[in-house]
Each structure stands twice: as C-alpha cells, then as structure tokens.
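Next up: the structures, one after another.
Bear in mind these aren't lab numbers, they're just calculated from the coordinates by the rules spelled out. Remember, predicted model here, so these are calculated numbers, not experimental data. Cβ atoms are built from the backbone, for glycine too; each structure is taken alone.
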Structure 1
Amino acid sequence: MKKALIVGSGLGAMTTAMRLASRGYRVEMVEKHHQPGGRLNQLKKDGFTFDLGPTFFSMTYEFEEFRKDVGLSRLPFTFRDLDVLYAVNFRGSPKRYMIYRDLDKLAMEFEAVEPDFRRKMDKFLKGAASFFHDTEYLVLKRNYDSVFQYLMTLLRVPPKYSPKLFRSVWTEMERHFESREVKEIFSLVAFFLGATPFDTPAIYTILSYTELVHDGYHNVVGGMYKIVDGLRTELDKAGVKMHFNTEVVDYEQSEGQITAMIDQDGHRWEADLFVVNADAAWFRHKIFKRPRYNEQKMDKLKWTLAPFTMYLGLDTKLPGVPLHNYFLGDNFKEYSGKIFKNAIKLDQPYYYVNVVSKSDPESAPEGCESVFVLCPVPDMRYKPDWSDRDQLATNIIKDMSERTGIDLSKHIVSKTVMTPVEWRDSFNLYKGSGLGLGHDLDQIGGFRPRNVDEKFGNVFYVGASTVPGTGLPMAVISSKLVTERITKAYGPVHK
C-alpha cells in the first residue's frame, strides 16, 4: 500500500487526504498548528467562538463533487444560504446598501444613484456568466505541464473575451455603471482575492456572477469550522492519522525522490509520496531553498494583502448591524492605490465585519455578540513593524462605534488581535500575505507554481498558491487536480 504524507491540514489538505484514502492510499498528516484547518480555523476565548478566517463562500457544488468522489452519502456539515449577502457602509453617508441576491430587491437599493440599474446589472452578469461557463472546465479545472500548454489552452478561449484579460475589474465596472457607489461595491470582489479592483484582471468579475446568480453565498450552520470538524471525523473513519504541533523544517532525498520530511524535533516522517499544503512558493523558498524562490525573487512576486484581524466579544447586542458588513471610506481610488505599499495612513481604514452570533447564537453568551473584524493591510515587505497594532485596533473600534451609534469600547469583554506577524508565524504565510500569491495574469494558470515539484517527482502541492488559486472552493478543486496528478503517477491503490 502506497503511503502519502500530507504537510499541513488546511481544506486543500483534508480534502486531498480523503480523496487519496478513498483510492486506497495510506495517509498521514502533520500540522504545525495545534489543531487542523489552516486559515479555516477557529478561536475560542472567554466564552466566545470565532471563525479565524473565511466566513462565507460560493460554489458549494465543488463540495458536492468532492462528496461523490470520496463516496460519502452526505456532507458532514450543513450549508446555509445567504439571502442578504452583505451590507456596505460609506463614511459620511447615512445610507447603508443591502446587497441582496434577489436582483429586484437589489435594484431598489440603487434606484436613487444608478438609473436603470436592473438592465445594466443583467447585462453585466450575462457577460460574466458567459465567460465563466466558457472557461470553467477549459481553463480553470485542469492541470498544466508547461507554460506552453497553458498558453495553447488560452488560444481555445473565444476571442471575444480577450479584452477582459487586459482590463481591470475597475475598468470593467466603469463600462457598465456610472455611480461611484455601484462601482465600488461590486468591485469589492477583488478584495476577496486579497487585491484591489485596480490591479485585478476583469476576468474575476465572474465572482459577481457566482455570488448573485450561479450559486450565491453560503456559510455553515454552527460556524465555518464545522467544515473542519466534519472532515476530521470522516478522516478518522478512513484511518487517516493527524499529528499536531509538528512543523516540517527539513527533508531527506535519494536519487531525485524525497524519502522523508524532518520535523523540528528531528523526527523523520517517511512516505512514498508527499503532498505539501503549506504555501507552494513559501515551501520551495524556505524548505527546499530553491534559487528561483530566494527572498529577492519572492519579494518581487505579487502577493495578496495581509490580514489585520480582531476578535471581539461584546456584552451587548448590535441590533442595527447585519451578519456581513463592509465599512468603506470616501477615498476609494486613493486608498486602493496606496494600501498595498503602505503609502497611506491607516487612521481611517477600510474593513469588513462579521457578527458571527447573528447566524450562530451559540458562539456568544446570551445577550452578547461575537464580532470578527478584518482589515486588509500591507504585507511585511512594506510594513514589517506592527508595534502600532493597538492604534489601528483603536481606530477601527472608534470608527465602527461612530457608524453604529454604539460605543463598542465600553462593551468589549474579550479582545484578540492578530497582525500580519501572527498570521505569518501561525501559518507560515510569506511576509504575512493572507491569501498567498496574487492573481495577476502572470501568476494564474500555467504561470502559478505547479502542483507537482520541478525537482522531486514524488512531491506535490495543494492550496492557495498553486492551481487554481485562492478561496475555499478553489482549495477543493486544487485537491481534485493534485489527486489526478498522483493517481496518474501511482494509480489507484488496492487496500
């Protein structure tokens, strides 16, 4: 029986482990953190429970494909559809825009600022839908053995989509809408990718189609960590062993193959093949020490924004604040253009708020709220010093207090702050980049670090910085693609 060792335990790792186990492989997993999940993790503190990272997602059918592939009768967690996707607040404006999945309700939200909104949105979504369905299987859900193969695949994409490759998300918005509010709100999809709408290719406007029409947004009953809990239960049934507080720091090789990974205590983890769920570029840089991935070259790559996160337990309810919220300023272009390289002060930050207890009341004591705050900030290439963490936290709390009319500082009974430093150290994120490599044209598809190692034929990669990209459904697709690689090389194994 072939043995696979999986380094890391994020969603890509767990779904890969299930896929391999169902094909007869003996699978073992090692994880640096004290519990599984990677960035899809959980924090419990002072009677409150928080999702550490992702709070909602789309493309649930990728989980269904996974379920069928591994032979589960049902998924070990339950999706919850979101009718109100999120709310958007602009600094200095009393108007709060509710982003409904129902397009008629959505049109009413913008009737004062964007005449004929429904017709314009229908046209915009029709174009995004066409591109999505024409490229989903052709380009997105496949492995590439070379850049040439990827470029030849792109030549099969209908020429009418070529302009989307060279326009930004913002430029695409300007082609369809007039009002600042609509353009800013529906270009927020770029921030979901850890970038800004001014440097994200227009092809990613397909996310507007997936959120509003194709599948919608969902969270999970009981909190997002139920995905990890459910998969862990199934992995236990499948005989997959997981080891925590175990960090791979070195390796052994022989004749072009890895024979063992070495942890921080010098323990050897032997296997026939290895799947790395640590960041694919970071692992090549830090563990394999590849010249192509030295620090100078890594710094020149385009990385996603870093997360500055807060987890607040409040001893009061927030009746006027829905489940998902974006708090934006009045200088969108300036802020987006400067935030990456730390060229703007963070005294009036843009941020996202998830009131966890709105959907899962058990995450907070009675009469209280669990609140997750995410502020995208520069990674540590541009801002290595986070000694001002308390000031930024204070700025966000003050701003949110002013906008909600509730002095949050008087109601905080639990507070945890994670800067890019903590994110880097907890999950081996390069310079604290939250979602790994960015999705510029020269870093997607065949230009992304491959999911099979260029030197060691028995090392594979799964997760955000390899194909197809970042996000929960992308991690599930990534597990499918890497499993295809492995079974092509080793075949299904009989138990």
Structure 2
Amino acid sequence: MFRRYRRLALISALAATAVILSACSGSAEPAPSTGGEPDPDATLHVGLVLEPTNLDIRHTSGAALEQILIDNIYEGLVSRTQENEIVERLASEYEVSDDGLTYTFTLNDGITFHDGSPLTAADVVSSYETVRTDATVQGNAEFASVSSISAPDDTTVEIVLSEPNQNFLFALTGPAGLVFKKGDTTDLKTAENGTGPFTLTRWNKGSTITFARNDDYWGEPAGVAEVEFQYIPDFTAGVNAALAGDVDVLTAVDPNLAPQLEDSGDFTLTTGRTTDKATLAFNNKKAPLDDVRVREALRLAIDHDALIEAVGAGTPLYGPIPELDPGYEDLSDVISYDPERAKELLAEAGQEDLDLTLTIPSFYGTTVPKVLISDFDKVGVNLEVDSVEFPTWLEDVYTNKDYDLSFVLHVEPRDFGNFANPDYYFGYDNAEVQDLYAQALAEVDPDASAKLLAEAARIVSEDHAADWLYNGQTITAVSPIVSGFPEDSINSRINLAGVTVSAAS
C-alpha cells in the first residue's frame, strides 16, 4: 500500500551551507500590473546583490546559484512553493510507501532538455546515482540513506531508502534533486542544458546574466521573452539604478533606503517572509557561556523590538525554527526583555563584571553590534566587537570554535539539525534534543514529525542555546508594469515563469 503526499512539509539539515549570506527573500500576494496587457515579447530587468562565481550548481553551493537556476533553468522531480511546501515538478505524481522507505515518481510527458533530447527515467537515475556516489556533488550527504535508485520503465523512478528520512523529499527540492542529461558533456560552469522554462543566453561576468524563454518548454511557457539579472552589490547603487529605470524589480532593498523608492511613486514595495534566522550564537562549551544563567541573562538583556526597529525589517523570533518551517511555535513565553532579571542572573553566576567578544563577519555592518553593545552595557556586560573577513570567520568561529559570541544570518530552511549536532560550532549538546530530532527524521507522518521538532525547539530555547535576534524579512521594489513577481523565500529561489511585464502606459 502507498500513500500519496502532494504537499509534504519535510525537514532538511543542510548545516554546511547555513551560513551563506542572504541576497534577498520575499511573500503576500504578488502585486498586480497596472500598465496594461502583458507583453509576451518583454524583457524583465531584475536587480540582485550576489553574483555566482560560476554556474555549476552540481558542484558549487550558494544562494546565488539556487536563486536563479532552480525552476528557471534546471528542474527536479519535485519543487517547493514560496511557503516551502513541496509540489510536483518533472514528476506528475509521487507516492511514498507506508513505511517511508520507497518513493515512486511518475514523470510528466513530453519533457525535453534544452538541446532537444527527450528526458527519460534513465536521466533521473543517472543524475541521482551521481549524487549518491560522488562526494563532490551537492546533496551527497542527503542521499546517505538511499539504498537503490531504479527505473522500472521510461516514465517511472523508484528510490528506496535504508531507513525513513523526513529530510529526503525536501532535499529533492534543492540541488540534490535536479535532473541532468545522462552522459552530458556540457561545461556547467559557463553553460547549461536543463529542462526549465528559460535557457541561458549570455553571462557578462561582474554585470549581468540573461535568460531567454524556452519556446519548446514542456509546461506552460514563460510570460516574458527575456530576463536580465543585473548584479549590483552596493545597496545605494541598486536604488539609484531602480530610480533611473534600469531595473523593473530591485531585490534586497536596504530598509533605510526604501523610502526613496516608495516616495518616487514608481515602485510598489513588498515585504517578504524568509527562513533567515539572525542568530546570536553562544559558545555553549566555553566558560562562562557554559552556564545557562549567563546565556539567559544575555537574552533577557536584549531589547529585540528596538533591535528590529534599528535593523529596519524583521519579525521577532524566540526559538530556532522560523514560521515557514515545520515545527514552528511561538516561543515568546520563554524569554522577554528584562534587564533587571538579567543582572540578578549574572550576580547568581558570579559574572557581575563580564567581558565578552562578539565575532562577526564584516559584511553585516555595525547596526546589530551597536545595539548589543548598548543593551549589554546596561546589565554590566562589556562587549568588544571583532569584525572579520568571512574566510577568517569560517576558520576561527565555524571550524575552530574559537569565540565567545558570534552573529550570522542562517538562511537555510529546515536547518534545526544544527542544534542536534554537538560538533556544530554552537557547541550545544543535549541528548534529549538529539533523540527528538532523530525521532522527527524517522517519523513518516509529517504532522507528527513537526510536533517532535516543536518539542525539541522549545527545549533548545529554554536552554538558551543561542538567541534569535529576529526572523529576517526582505523588501522588494516592483514596478507597476510587473505582475506575479514572487515575494516569499526568494533568497532560496526566484521562480520567474509566471512573471509578466506590460507595456508602460
């Protein structure tokens, strides 16, 4: 017997890539076009921040690649919506056995690669076998529980796991699940041969990447003839480009600069939800942060509402699971802003005059450190800030765990597994949390799995294993001539097939 899950919510522990800087992200209903009828020959100009170093999504990690390539150039058997719900893509349907071990996918008809070759189940098997057996391929670790991949016929793929894994189907929505042509020799660093609604036409490194509509696409054709991504790493320059009419959409708008775009009357600003967790990491294995009273005191000392106001965008987050992920629960009952109680706890712990160092990647700027310095000073904690280049942060904090406090925007969805890994740089080691997380992965019922995750997340927050300063939001400026541009989760991907551009009125 099989059960079919059309929109399964699953959990993914993508630890290593969780420290990637978010370029943007976005939700709500797409803003309607007011410029007239959609022009199928139009070009959509999109301003982005992070440019890929190369286009080989099989061997290179990073939000910049997934953001533009997944769903637009490459596709998997399944994909995910802005709300992170799993939906069919190359597969017309899929079934999961009652024991959670066998996944059976049926392919849609008429799928072809961009070179005109028909896609068959053999291409899927070849792609996934490569992921399973090649440690250099993105997603290899997520295929650790895969025991076999087979094609009973040209339109059916069967994957068998050695043990149930709630991570697995969600992993197929990322780079691990993308399907490539068997035996293809395309140089994926500079070219592509996907199945998606767009093809790559040119890449002017340091400037733009351009896609064209794939007129032979197996599904609904894209709404625009061309998409040009303009890479503008400077936020002020991005706003200037938008005001000059060089881009129709500007992602990752700096909240402090947003009024310029809003006041111009030329753009609608949307605020999108993300899974970005602005994490104040505590080194749980290093004194005095190995004392839960000290960790709780630091959390009590932070005025989260004021910090979010200073940052300019975000919502409160009191635990390790954001709203868009399974297992989310409002944990505001666990912690509050209470400087006096913070002082009491520090006194109980014998840490009334405490010196700590915050190690932070330099690209995050000074807003968060300034707020923390001020808040901690009010409870007798002197905070020194060590702003370092990202490679230094990776070496000292992430790898060597040589730090007191750190701040990083963890953008990966469903990465709660970091707190179930005692070797992760948080240094948090709780056997009950690890057991609950293992149960959640093995649980075949997604609702039951989410309940186990919520239980574990509450323990992590009550242990004050870290502080979650805010759940990131993204501001996107959209021209009135653009309709259907995604708003939520666009740090993970920007599915552009349904976007249209109208002739300006």
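Given 3.5 as the derived value for distance in nm of label points 7 Å out along Cα→Cβ at positions 83 and 403, which of the supplied structures 1, 2 does it correspond to? It would help to have the intermediate numbers written out before the result.
On the way: 1: 2.5; 2: 3.5.
Derived from the structure labelled 2.
If helix-only ellipticity at 222 nm (-39500 (n - 2.57) for each DSSP H run of 4 or more, over all residues; to 500) is calculated from each of 1, 2, which structure is the one that comes out at -9500? Don't skip to the end; give the middle numbers.
Details: 1: -9500; 2: -6500.
Derived from 1, not from the others.
Upon calculation of Rg/Rh (Cα atoms, Kirkwood Rh) from the atomic coordinates, which of the structures 1, 2 produces 0.98? Walk me through the intermediate numbers first.
Numbers: 1: 0.95; 2: 0.98.
Label of the originating structure: 2.
With volume of the Cα convex hull per residue in Å³, for residues 171-386 alone derived from the coordinates and found to be 196, which of 1, 2 does the value describe? Intermediate results must be reported in sequence, preceding the final value.
Values: 1: 209; 2: 196.
Attributed to the structure labelled 2.
Could you tell me which structure in 1, 2 was used to calculate Rg and Dmax of the Cα atoms in Å, for residues 155-266 alone as 19.5, 58? Mind dumping the intermediate values first?
Working: 1: 22.2, 61; 2: 19.5, 58.
It traces back to 2.
Could you figure out which one of 1, 2 the value 1.6 for distance in nm of label points 7 Å out along Cα→Cβ at positions 219 and 411 was computed from?
Going label by label, the one that fits is 1.
If FRET efficiency 1/(1 + (r/R0)^6) of positions 123 and 275 (r between Cβ atoms, R0 = 41 Å, to 0.05) is computed to be 0.45, which of 1, 2 is the source? Mind showing how you got there, number by number?
On the way: 1: 0.45; 2: 0.85.
Going through each structure in turn, the value belongs to 1.
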